[in-house]
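Next up: the structures, one after another.
Nothing in this text is a laboratory measurement; each read-out follows from the coordinates by a stated rule. Every value quoted in this text rests on a predicted model; they were computed, and no experiment measured them.
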Structure 1
Amino acid sequence: MTETIAPTSFADLSPDSVMDALDSLGDPGLRCDGRLLALNSYENRVYQLGMEQGPPLVAKFYRPQRWSDAQILEEHAFVQALVQQEIPVVPALAAPDGQTLHNYQGFRFAIFPKHGGRAPELDNPDTLEWLGRFIGRIHAVGATQAYQSRPTLDMSSFGRMPLDYLLANDFIPADLLAAYQSTAEMVLDGVARCYERAGDAAMIRLHGDCHIGNVLWTDAGPHFVDFDDSRMGPAIQDLWMLLSGTRAEMTTQMSDILAGYEDFQDFQPRQLHLIEALRSLRLLHYSAWLAQRWEDPAFKQAFPWFNTQRYWQDRVLELREQIALMDEPPLSLY
């Protein structure tokens, strides 16, 4: 598919445009019956569409200028490879021409089957082991080849570049600028030390954003959704966001996850040094993510507390806590 220059916002994406986009695929089995429900998504625009034939489908319209066509298609191919290994994920559906990425009036979109479910019970050891098994299987496939177009989660992409963006675009109040900048620089120094202790961690294709909201549970077990943030990175990135609570509780949780994970994929224990480093990078990246999308009216409505004095004060305190946590010993496995 040829890459196209897309609109700079979702302002022109009306309900009629969404249904017309589906009709443009020319598949009689994909005709919308007029029912359209906007689903909770900020990065992209996602809609549940009632079908004249069959169950509802989900249409995802990609945020303009975020990913290239090649990067989106790499994600689709990875998810399809997981499907072929009978791993419970949700792939993009192919149109009659075989394509999974489509273009309508400059908006790129994909169609997915609708899969419901509930949040997994992460306080249940059996649930964590079950999740670990499937993440291990995802990583076993992810390790077979590298992304060629998608980026790598590292200090530059999730740390230095986000910080530089915030500093260059005057988001931080003048009276907090020095404190935030110096604290963020200390955070990056701490991240570098964690990476040094972790050694040469293998970079593989990841889910990339494997938190509880992207895992849906049914009586048949879990399935994983939304590979939009998939990229190269260390395996621990898809594990640490499932941890919570005290250090002792997180140690137990990680042991339960790895009890299933290592049935299918070896784990490098030295990657435990990266947990707090990756958490720190996520905090820096999140602030810049909000800043980069601040002109989107949906963000100002959903995140009214962003860019207030209190917001940046809290970020300084949060980052200082991370500096201390990164100097603590890593979790120890049973």
Structure 2
Amino acid sequence: MEKNNYQGALQHPLGSGFNATSTATEVIKGINLTGKIAIVTGGNAGIGLETTKVLATAGATVIVPARDVEKAKKNLEGVPNVEIEAMDLSKPETIDSFAEKFLASGRLLHLLINNAGIMWVPLQRNSRGIESQLSTNYLGQFQLVARLWPALKNANGARVVNVSSLGHHMAPFNFDDPNFEHREYQTLLGYGQSKTASNLFALELDNRAKAYQVRAYSLHPGSIAGTELARDADMELFKQMGFFDEHGNMRPEILASLKTIPQGAATSVWVATSPLLNNIGGVYCEDGDIAELLSESPVVQTNAKLHQSGVQAYSLDESKAKQLWKLTEEMTGIKFKVD
């Protein structure tokens, strides 16, 4: 029986040959995706747009569900093999509509890249009353995968890729109060737990789905210049994170570590297509390879944060992953039975 990544058992870099400077075009070199169907959420902006372009150029048909269809059409103009559909991850009914339309087409689904997300926003809640970062960054992912499961299962080889973040370092998942009903809302904690949840989901999904040749992964794309992700963030948050000094200037070491958009999309594309991962799933990746598992030692964690790398053990914990799956079914009202 194939191993799983519970407790980070498989969190060992493979020596892929890629690194933080590798681009999406470089990591997909030599891979032909003709005949493959991919869905890339948020595939019309930032690293999602680059991911869409690179997969489409490699021959895949790429479907981009977008909140703003007209904006998506403009941004994706001229890109071959792309279809645009309406969907908003914060609105559960639109996820169902999108999935129903896709399933009705009878097509298989080989790649589902859960790229869309929001970051560091003020307290907002969706129609279910769920905090927006949790609902968009995680619950929307869960619902979309659950609804598209038949097309993934029938593909005879599919991958689900959750674009997570180093931000999972900010917070474990708070099972006592995930929706900030009994504690003060802090946007960094909301973001952190949503990304931890995304990691735990990929871990548990992979273990349940691998019998059907569906593998799941999570990843950190890197800190990237030129995206819209932090558009709602307050400067004080950037200072709190150590990205800017007290005068509002980006620290030189942060500036030097920023990736371009082609570099930022590389790990998503590598995880989606690399043959090195054919028999490995449930892992958290970064810089075009499997990431290191962080030690419980506070010293190691501090160094890892300084170097902007590694995966926290709490986001690869078997009992937490199973607990989260059950809680998510209760929060969404969706019974996701992988069979």
Structure 3
Amino acid sequence: MTINPICRPLAALAGLLLLTAGAQAQSWPQKPIMFVVPFAPGGGTDAFARPLAAQLDTQLGQRVLIDNKAGAGGTIGASYANKQAADGYTFLIGAAHHTIAPSIYNKLDYDIEKDFVPVIMLAQPPHVVSVNPEKIQAKTLKEFITYTQNNQVNYGSAGAGTTHHLAGEFFNSMAKTKLNHVPYRGAGPLMQDLLAGHVPMAFDGLGTSAPQIAGGKLRGLAVTAQKRVPALPDVPTSAEAGLPGFEFSTWYGILAKRGTPQEAIDRMIKEVKAAMALPAIQAAWERNGSIVPDVSGGEFAKVVSADVARWRKVVTEAGIKVD
């Protein structure tokens, strides 16, 4: 078939437009990417977000920056991320805390399920019952429970409504203790005060406590997992320590504002999976007490929705509210 000469320029232009559109679809990212970490530096979220961001710098050919927006159990950072453009250049490093917040905060200017798209889960570490050995002499979980029967004990958390907070409420319920909650603006500030002895204990994420326990600055009484973790092989599980059923974990993951281009989301999933397959990243995750989860897209969205419903039941039964 002979193409009309007049049509040739139009056909060439159409082909050029298709090539350009295809190139644009494959060109993300064209500028630095921001990971909004909704807690202060030095916490469990940072422990996973920072090494990943450094690796993604290399893979994506663009800087992946960390912006810490701390406060209100991670909700200030989530609110900030929700106000940014849905252009694929701002992502929220969300946590299980964000599935608790809808049940305990009366007013949130975002909806974690409606306003965000779960991209990929990064880590899923358990918690560890951590005590300052100079403030708490107990060397076992049973000794600690006995100690609390005659002494008022405060426990710190990364903020009201975080998994640290709910772990303490869960512990009070199971062990029949009356620990008093002291919220901080993230696990980083909490760790500073825990090491200094300003707060004597915490139900901390393994990412922040494991190095301090391994270094002898804190004492780990139990990990809230079904089996011992490689990062702390000498620390018993809650069941081994005498409190079966006290199992608790958190998760950290990347979420995008709804409306973010799908090509950016798909590329992020691909690059994160490649990064987390590297021995150096896997070793860092193991040191921080987490497996490398393989949960992304719709599967991750199901986890978020299920957790929102689960925590709503826990919070309602415990009567927890934050103004």
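Name the one structure among 1, 2, 3 that P(r) over Cα pairs in 20 Å bins from 0, in percent of 28, 58, 14 was derived from. Computed on structure 1. In this comparison of 1, 2, 3, the computed figure 1.09 for Cα Rg over 2.2 N^0.38 Å, for residues 168-247 alone is attributed to 3.
When P(r) over Cα pairs in 5 Å bins from 0, in percent, for residues 128-223 alone is computed across structures 1, 2, 3, the figure 2, 9, 15, 15, 15, 15, 12, 9, 6, 2, 0 traces back to 1. Suppose you compute Kirkwood radius over Cα pairs in Å, for residues 64-151 alone for every structure in 1, 2, 3: which one lands on 15.1? It must be structure 1, since only it matches. In this comparison of 1, 2, 3, the computed figure 15.1 for Kirkwood radius over Cα pairs in Å, for residues 104-183 alone is attributed to 3.
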